[in-house]
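Multiple structures follow.
Any read-out appearing in this document is the output of simple, stated calculations on the displayed coordinates, not a laboratory observation. Keep in mind the model is a prediction, meaning the values are calculated, not measured.
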Structure I
Amino acid sequence: MKTIGEINEKIKSGKAVVLTAEEVVAMAKEQGVKETAKRVDVVTTGTFGPMCSSGAFLNFGHTEPPIRMAKVWLNDVPACAGLAAVDAYVGGTELSETKGMTYGGAHVLEDLISGKAVHLRAWSYGTDCYPRTEFESDIKLEDMNQCLLFNPRNAYQNYSCAVNCTDKTIYTYMGTLLPNCRNATYSTSGELSPLLKDPDLRTIGIGTRIFLGGADGYVAWEGTQCFPGVTEYEDGVKQAGGATIAVMGDLKKMSPRYLRAAVMDKYGVSMFVGIGIPIPVLDEDLLAQLAVSNENLYTDITDYSARSRNKPLLGRVSYAELRSGEIELNGKKIPTAPMSSLKVAREIAGTLKARVQNGTFLLTEPVAPFACDTKKKVLDERRYDV
C-alpha cells in the first residue's frame with residue numbers, strides 16, 4: 001500500500017518510478033503484477049480525440065460607456081451571454097451564422113490560442129446602468145481578463161465502435177459510416193486512455209490535477225452522462241462503462257497542439273481535446289487495472305444507422321482488434337479507423353511522464369469522489385399538471 005502523499009515525496013526527491021500506461025502494460029507482462037506494483041509509483045495516460053461537450057467562459061472587460069451584453073457573436077459564432085455584463089460562454093459545437101458547418105466555436109477557441117484576433121460583436125437592450133446598446137471590436141486572448149476552458153463532458157471512458165447497417169452512407173459524430181458495414185470507427189486510445197485505466201475511479205475525482213490542452217487543468221466534477229462501472233459477462237470478459245469528467249483550465253496557457261477544431265462532414269463541428277491523467281499506483285489491485293492491455297479492453301459494436309436512442313448492439317470487440325485495422329462481424333471483415341490520435345495520446349502520456357519525473361507535476365488527492373446517479377434519464381414528451 002502507498003499513499004499519494006508518500007508518492008509525492010518520492011517525486012520531490014527525484015526517486016519516483018514513472019511509466020506510461022503502455023510501458024506498465026509491457027512490464028506487467030514480463031515481471032508480473034506483484035513485482036510491477038512494488039517498483040512503479042505513477043502511471044501516466046493520454047487521449048486526444050473529438051469531445052463535443054467543450055467550450056470556454058470568456059470575460060471581455062467593460063466598455064466605455066458600459067454595456068450589458070445580451071447577445072454576443074465571435075467571428076459570427078453565437079455565444080451564450082445570459083451571464084453577467086461582459087461574460088459569455090462559447091460552445092465548441094456552435095456553428096457560424098455565415099460559414100455554417102465549416103466553422104464553429106471550436107475554431108474560435110483554436111484561433112484565440114493560436115494568437116489570432118477574432119471579431120467580437122455584441123448587442124444590448126440598454127439599461128440605466130449599462131446604457132450602451134452595440135459594440136464591435138477585434139479581440140485577442142491577451143486582451144481579455146479571464147478565459148476559462150470548461151468542458152462539461154470529456155474523456156468518455158469507452159465509446160462504442162460505430163458501424164452502419166443500412167444501404168446508404170450516413171454522417172455522424174463518429175465520422176462518415178459507409179453502407180452495409182463497410183467500415184467501423186472508434187474513438188478511444190485503448191490502454192492509454194485515462195478512464196479505462198482506473199475504471200472504478202479510485203484516484204480520479206473532484207480536484208484531480210490533469211494535463212489539459214497543453215497546460216495544467218483540474219477535474220471540476222463528474223461529467224454529464226457519467227455512468228461508471230464494469231460489466232462482467234458470462235464468458236469472463238470485463239468491460240468498462242461510460243464514465244466522463246468535467247474539466248477546467250486556463251485557456252491562455254493552452255496550445256493549439258492539444259486543442260483543435262474539427263469538422264465532421266455533413267454533421268458539424270467538434271473539438272479535439274488533449275487530456276492526460278497521472279494515476280498513482282496505490283496497491284496491487286490498482287496496478288492490475290493499469291496493466292490491462294488492449295487485448296483485454298472491450299467495447300460494443302453499435303449500429304449508428306438506428307434513429308432510436310437505444311442503438312442496436314451487434315457484438316463486442318477488443319481494442320487490439322480495432323487497432324489491427326480490421327474486425328470481423330457476422331463473418332465479414334470490416335476495416336477500422338480511429339477518430340482519436342494514438343500518436344498525440346502517446347505524446348501527452350510521455351510529456352506528463354517527464355513532468356512528473358522532473359518534479360513539476362505533483363499528484364493531487366481528490367477533494368471528493370463522484371456521486372454519479374447510475375440510472376440514465378431519458379427525455380420524452382410529457383406534461384405535468386400544475
Structure II
Amino acid sequence: MQNVFDVLKERGLIAQTTHEEEIRELLGREKVTFYIGFDPTADSLHVGHFLQMVVMAHMQRAGHRPIAIIGGGTAMIGDPTGKTDMRRMMTREEIDHNAAQFQKQLGKLIEFGEDKALMLNNADWISGLNYMEFLRDIGVHFSVNRMLTAECFKSRLERGLSFLEFNYMLLQSYDFYLLNQQYNCKLELGGDDQWSNIIGGIELVRRKTGKQAYGMTFTLLTTSDGKKMGKTENGALFLDPNKVAPYDFYQYWRNVADNDVIRCLKLVTFVPMDQIRELEKLEGQELNRAKELLAYEVTSMVHGEAEAKKAQETARALFAGAAGGDMPQTVLTAAEAADGIGLLDAMVKAGLIPSKGEGRRLIAQGGISVNDEKVADPNLVLTGDQLTGDGVVVKKGKKVYHRILVK
C-alpha cells in the first residue's frame with residue numbers, strides 16, 4: 001500500500017511538517033494515533049473543516065487511528081488565530097449543542113467505534129482544571145517572549161489581545177500532551193493557521209515526557225488567486241442542509257472557476273489521481289465534465305448519494321430545459337461578432353440588461369453565467385467561434401436564460 005504521506009503530498013494537501021522524513025517513516029512503519037481539533041463556535045462545520053475531514057479519512061483508510069477533539073473547553077475562550085477581535089463569549093449550552101452537531105457531520109466521513117476513530121470533548125478535562133496547578137505544571141514551560149512571536153498573537157497585538165485568549169495556546173498544547181499520555185497520540189494535524197499552536201503542543205510533550213511528537217498542517221482551501229473558498233452570497237458554505245440546501249451546495253462546486261476545479265478534485269475528493277490527471281488535459285467547455293464530477297463527489301460525501309443524484313439531475317434538467325427550442329434568442333450578424341463582442345454589449349443588445357452598469361453590478365453579485373459557468377470578469381469577450389453553431393447560453397439570476405448566436 002502507498003504511504004499515506006505520499007498520497008497527501010501528491011494531492012497537495014500538506015502545507016508544513018515539523019519533521020518530514022521522520023513523519024513519513026513513522027506513517028509507513030506503524031499504526032499512528034493522530035488528532036485534529038474542531039472548536040464548536042457555530043452549529044455546523046463548513047467546507048474549511050471538510051478538507052480536514054478528508055485528510056482524516058485518508059489517514060484512517062491507510063490504517064491510522066484518528067482522534068477528533070471537539071473543543072468544548074477551548075471554545076469557552078476562543079482561538080485568536082486569524083481574528084481581528086475577540087470572539088463572542090458562548091454559553092456552555094450553545095457549545096454543547098454545536099458539539100453534538102459536529103459529531104453527526106464528522107461521522108459521515110470518519111468511522112467511529114471500538115479500535116476505530118475516537119471522538120472526545122476537551123471540556124471533559126479542561127473544565128475541571130485547577131488554575132494554579134495548571135500554571136505551575138504547564139504554564140512554566142511556555143516563554144511569553146516566544147509566544148509573542150507567533151503569528152496568531154502578532155497580528156492581534158496592535159488591536160489588543162486579552163489575557164483570556166493568551167491562554168488558548170497553553171490549553172491546545174495541553175490537549176496534545178494529555179492525548180499523548182493517555183492514547184499514545186504522536187501526531188497533531190490542523191489547518192496551516194494552527195502551526196504556532198501545534199508547535200506549542202510538541203514542545204510541551206518534549207519538555208514533560210522527553211518523547212518526540214510531530215505536527216503537520218494542511219493547505220488552506222483557496223482559489224488559484226489566493227482567496228479563501230467557501231463563501232457564498234449568504235455566508236459560509238456550511239455542511240448542514242438546513243443552512244445550505246444540497247442543490248445550492250452542489251451548484252457551488254459545479255460553478256468553481258476553470259483554474260480551480262482540478263485542484264479541488266485533488267484536495268476534497270477521493271477521485272484517483274490517475275483519473276484526475278486525465279481530467280487535467282481537458283480545456284474549455286470540456287472542463288464541465290470535471291466540474292460535474294467534483295460537485296457530485298463532494299455533495300455525495302456530505303449529503304449522501306441520493307441528494308447528490310437529485311441535485312445533479314435538477315441542474316441538468318434546468319439547463320436542458322433552458323437550452324430547448326423555446327428559449328429566447330438573439331442573432332448577431334457575422335460583422336457584429338467578427339472581432340468578438342463584449343458580454344455586456346451582447347446582453348444590452350439582447351435586452352437582458354438596460355445598461356452596462358447594471359450588467360457590472362449583476363456580475364459582481366455572481367448573477368450572470370455563460371454556458372453554466374459563473375462570470376467574474378465584466379470585460380469578458382464572446383468570440384466568434386463561441387457564437388457560431390449553437391452559440392452561448394447566458395443565464396441571469398436563477399430563471400432567465402437567453403441564447404446569443406451568429407447566423
Legend entry - Which of I, II yields 1.01 [Rg/Rh (Cα atoms, Kirkwood Rh), for residues 42-137 alone, calculated]: II
Inset, instruction - Assuming -13500 is helix-only ellipticity at 222 nm (-39500 (n - 2.57) for each DSSP H run of 4 or more, over all residues; to 500) as calculated from a single structure, say which of I, II it is. - result: II
Inset, instruction - Kindly point out which one of I, II the value 24 was derived from, the read-out being relative contact order in percent (Cα under 8 Å, 6 or more apart). - result: I
Legend entry - Identity of the structure behind -0.64, -1.22 (criterion: log10 I(q)/I(0) by the Debye sum over Cα atoms at q = 0.09, 0.14 Å⁻¹, calculated), options I, II: II
